[in-house]
Structure P
Amino acid sequence: ITALMGSSGAGKTTLMDVIAGRKTSGKIEGEILVNGHKQELSTFARISGYVEQTDLHIGSLTVLEALRFSALHRLPPELSSDEKEIVVQAVADLVELRPVLNKTI
């Protein structure tokens with residue numbers, strides 16, 4: 001997990017938008033490397049997640065339900081429901097969310 005910190009207006013969101021391929025206007029120069037290799041957006045989108053500061057969640061969902069909702073919409077449609085659930089559980093373990101899985105957001 002990486003944290004990007006800085007004061008308001010320092011360019012954190014702009015930097016993240018450029019890295020995530022969401023910034024399409026303005027002048028963007030240079031190259032983006034991921035683990036020393038030129039970034040490919042299709043691959044990068046599969047290995048990373050970017051939660052914007054204005055990201056919205058349904059407040060009545062539990063953490064587990066929110067993870068399942070995200071998995072349903074982000075994971076490839078070829079994956080079965082059982083396979084998606086395995087990913088959800090692995091993510092919950094990876095980011096140590098087990099104690100709060102049944103709490104509402």
Structure Q
Amino acid sequence: MLDTVRPSLAGFFEGTDPALPTHLGTRYDTAGNFLPEPGNTVVCHLVKGSPSEAAIIEVRERMLAMPDADRLAFTPISSLHMTLFQGIIEYRRRLPYWRSDVPLDTS
């Protein structure tokens with residue numbers, strides 16, 4: 001099957017990348033459950049009942065219907081959002097996400 005996949009997507013197939021997913025254990029667990037991610041970001045939720053919400057939900061449903069979709073973690077509809085500004089996420093207290101002149105233990 002990998003020979004029929006675009007090279008830009010091949011790295012996402014099981015067995016092609018031996019490294020664990022970047023956010024495994026901090027953003028979601030091995031069962032695909034989302035975990036609390038302390039920090040501060042500015043997000044914009046979808047407007048309930050809007051055409052943009054309907055379009056995003058339709059795409060989400062189409063993705064859920066794809067083969068092997070059960071191997072992906074999907075954000076619940078109630079949590080669909082766009083991050084407008086990434087503040088500090090506690091797990092990212094390091095460069096380049098944290099200023100070099102501010103101690104890492106600053107609260």
Comparison of P, Q by mean projected area of the Cα convex hull in nm², for residues 34-81 alone - largest value held by: P
If distance in nm of label points 7 Å out along Cα→Cβ at positions 58 and 90 is computed and equals 4.0, the structure in P, Q: Q
Source structure (of P, Q) for distance in nm of label points 7 Å out along Cα→Cβ at positions 50 and 74, computed value 1.3: P
Comparison of P, Q - label where relative contact order in percent (Cα under 8 Å, 6 or more apart) is highest: Q
Parent structure of the calculated result -11500, given that helix-only ellipticity at 222 nm (-39500 (n - 2.57) for each DSSP H run of 4 or more, over all residues; to 500) is the read-out and P, Q the choices: P
Which entry (P, Q) yields the derived value 2, 9, 13, 17, 18, 18, 12, 7, 3, 1, 0 for P(r) over Cα pairs in 5 Å bins from 0, in percent: Q
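Since every read-out is calculated from the coordinates, none of them should be taken as a lab result. The structure presented is a predicted model; accordingly, all values stated were derived computationally and were not measured. Cβ atoms are built from the backbone, for glycine too; each structure is taken alone.
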